[in-house]
1. Match the computed value 0.95 of FRET efficiency 1/(1 + (r/R0)^6) of positions 212 and 244 (r between Cβ atoms, R0 = 25 Å, to 0.05) to one of the structures I, II, and report its label.
2. From I, II, which structure was Kirkwood radius over Cα pairs in Å, for residues 68-131 alone = 12.7 calculated on?
3. Out of I, II, which structure matches 0.95 when FRET efficiency 1/(1 + (r/R0)^6) of positions 76 and 228 (r between Cβ atoms, R0 = 25 Å, to 0.05) is calculated?
4. Here distance in nm of label points 7 Å out along Cα→Cβ at positions 140 and 156 was calculated and came to 1.7; which of the structures I, II was it taken from?
5. Assign the value -11000, calculated as helix-only ellipticity at 222 nm (-39500 (n - 2.57) for each DSSP H run of 4 or more, over all residues; to 500), to the correct structure from I, II.
6. When Rg/Rh (Cα atoms, Kirkwood Rh) is computed for each of I, II, which one produces 0.96?
7. A value of 1.00 was computed for Rg/Rh (Cα atoms, Kirkwood Rh), for residues 36-171 alone; which of I, II is the source structure?
8. If you work out distance in nm of label points 7 Å out along Cα→Cβ at positions 44 and 100 for I, II, which one comes out largest?
Structure I
Amino acid sequence: MGRLDGKVALVTGGTGGIGAAAVARLSADGARVIFTGSNAAAAERVTAETGAEFVAARVDDVAAWGPLMEGIAARHGRLDIAFANAGIEGGDGSVESITMEGWGTILDVNLTGVMLTCRAAIGAMRANPGGPSGSIIVNSSMSAYKPMGNFIAYSTTKGALIALTKSVAIHCANQGTPIRCNSIHPGVVETDMIRSIIDKSEDPAAARAAYNGMAPMGRMGRVEEIAALVAFLASDDAAFISGSEYSIDGASTAGMMGV
């Protein structure tokens, strides 16, 4: 028996990185998983490895949410878990270099897309047989606490997700519904994208050492470790946890040693 047996989960941006790892972990724990994204080739690999169901959809496409949720209701009859994971950073820059197009696109996906995910999930979870219930997990970043000067839009959206998460949690609690919402804040995680950056650098060994050195624990996180935290927050073991922030960054944001 998996601890998520009988539960239905939605993962946005599930075709790679943390999202794909979450699809795999939630599936392994017994959930029936639906994941979204736009990379059909990558989605095919995830589906083959996990048995999860792929729906091509962008989180910032308002019109796509109705058909997506209607399909989940028709095929599965409920929704118990939503991992609002989809996010981008391409087109970002400093306050002086970023274009308005880049700013708007990142906010649309990273902030509005998460709001739309939460809104759709709450509606589905409220209609669950047996009464409202569910867990929403928002993927923020340690950049919410340590913003980057050359990634203003990404850093801004990740910081704003703290307030969004808490607002959602309070809204659901005030309505008397046991629908929870929490945010996770990964540090540097060794995804395929990070490995590609390392491999393409002039000195891959030095690049890897630099990434590993960003955390006091001396290494990058693993996508499986992030997925494990998602699975915990999705489970009934976290039934009294809502409106909370979970750093998972190898002590990167914990503080400083001092002199």
Structure II
Amino acid sequence: MTSQNTLPVVLAIAGSDSGGGAGIQADLKAIAARGAYAATAITALTAQNTLGVQGVYPIAADFVARQIDSVMTDIGARVWKVGMLGSVDVIDCVAERAVHYGIERLVLDPVMVAKGGDRLLPENAGEALRSRLLPLAYLVTPNHHEASVLAASEIADLDGMREAAAVILAQGARNVLVKGGDLPGAGESANDVFFDGDCYRVFSATRIPSKNTHGTGCTLASAIAAGLACGKPLQQAIDEAKRYVARAIEAGVHLGIGSGHGPLQHFPE
């Protein structure tokens, strides 16, 4: 029996970033900043800072399931935000638990390929994500590298993003948001392409020059999940999350945390 919460709850399922800029730490901050309560299930521990990842310690799938069950049988959560999973076993575990609890609002940030193009998920795990989790996703939010992998086509422009979104939707996701913030040649605009099977919409923001963009994808997906948990329609939740991330990037330009790619300011004025 779950409790009657006074705050809308999001369960964030992802890896931990010891540097605090991405992963579960970004999820917690973004969800709180957008007016919801964040519970967590941690899938991996990382030794990480603004310069890179120095080590990864995966969490066993049965313990990920135990964390999920602990949250869902007491606190409860109508919306799940899923990020880094890392293995076939954990992907299978999260998919099975999502079906068990009847989760209809699952926001999947498919942490497969970094902004720079480095692969973060083994190929066999990528196929498991495509076949097991995509069909359960209310919204999937790949960056353009990840969308290229999922759609098996290179993305060079907005038309390519639209085509990839249609392919990904056909794989089972109910809605798709292809992120193009780091798309080469995009000029001064950071454009994301949304597709729900009926219509396309481009969510656009002015590109903000900054090296402090670590965790942008985690932050956007978590902010959308928080909006959904607060009862907002999907496109409104995306629009507000996009604006929030832009403010967070702008506020974080001069944060000066670490000597590499620093975090956003998750609590902008």
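Please treat every number below as a calculation from the coordinates, not as lab data. All values derive from a computational prediction rather than experimental measurement. Cβ atoms are built from the backbone, for glycine too; each structure is taken alone.
1. II
2. II
3. Computed on structure II.
4. Of the options listed, only I reproduces it.
5. Clearly, the read-out refers to II.
6. Clearly, the read-out refers to I.
7. Label of the source structure: I.
8. I
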